[in-house]
1. Out of P, Q, which one gives 12.4 for mean count of other Cβ atoms within 10 Å over residues 32-39 as computed from the coordinates?
2. By the measure mean count of other Cβ atoms within 10 Å over residues 24-31, tell me the structure among P, Q with the highest figure.
3. Looking at structures P, Q, which one was mean count of other Cβ atoms within 10 Å over residues 56-63 calculated from, given that it came out as 17.2?
Structure P
Amino acid sequence: MVDENDRLRVVDHQDARMGPVTYDLVSFLLDRRPEPPSLAELRAYRLFLLEERRLLGLGALDPDEVAQEFRLMTIQRGLKATGTFSYQTAVCKRASVYEQFIQPTLCIVLQAADWLDRFPALRRIIRDRTSVN
């Protein structure tokens, strides 16, 4: 695409598909974070999303269901991102760019799994094999 200043722009449609309402929110809030955000910050953004939906006349969503889906999506996207960061670090030799995000992303995954009180094997693996507490 060409923008208003005649500069070439690329649109990446890799994950362009219908999906849970939380998919993009998790991506925008949690991709490549240097540290996990506070639970209060995440709650505020989820409530903002729900309010914006209401103002646009979209169907109401249950805040508790959105919170649970958000955490499940955090785990799914976080594990996917960790795989990408690890591959880029090990195979493509881009350690300086991607390696810095592996630990924080695993910490974010663990935080979500702990909150859900699910996936004990995943939680144990993350705790045992990383410096994430």
Structure Q
Amino acid sequence: MLAGVALRSLDVLDAAVTLPQFRLLAVLADLGTTPTGQVARALGLDRSTVTRLADRMVAAGHVARGTDPGHRGVVTLSLTGSGRDLVAAASDWRRQELARIMARLADSEQEAVTTALTLLLWAAGDEYGSGTHHPVPV
């Protein structure tokens, strides 16, 4: 269901980006200006694949390339205003859709879902993008 919500959120972008392209934008939204090697690791892709993906996003105006001031050979990627707008539009739609779905549940059911998802995020840890480990409510 969550994957379906994520996929449907791209519909609001009017085919501006594909799912792999959006994943790149989302990673950059989370990480900020980031070396391409780190982006590749975050996405679980080869550097060459990230380079090709970034080429398309740079050409579309959603991503900017730069260099690390301390290491000129390190290529960095960052979102442009256009890229930030795409991520914001999809994220806003996702929040609204999840709120609509949750509104169908009673308050106690909403609390149970929230607790279950919190536990799931904690269990997944950094491996799935959850970089913060808060104590798990029991």
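Where a number appears in this text, it was derived from the coordinates with a stated rule and is not lab data. Given the structure is predicted, the values throughout are model-derived calculations rather than measurements. Cβ atoms are built from the backbone, for glycine too; each structure is taken alone.
1. This value belongs to structure P.
2. Q
3. Working through the options, I get structure Q.
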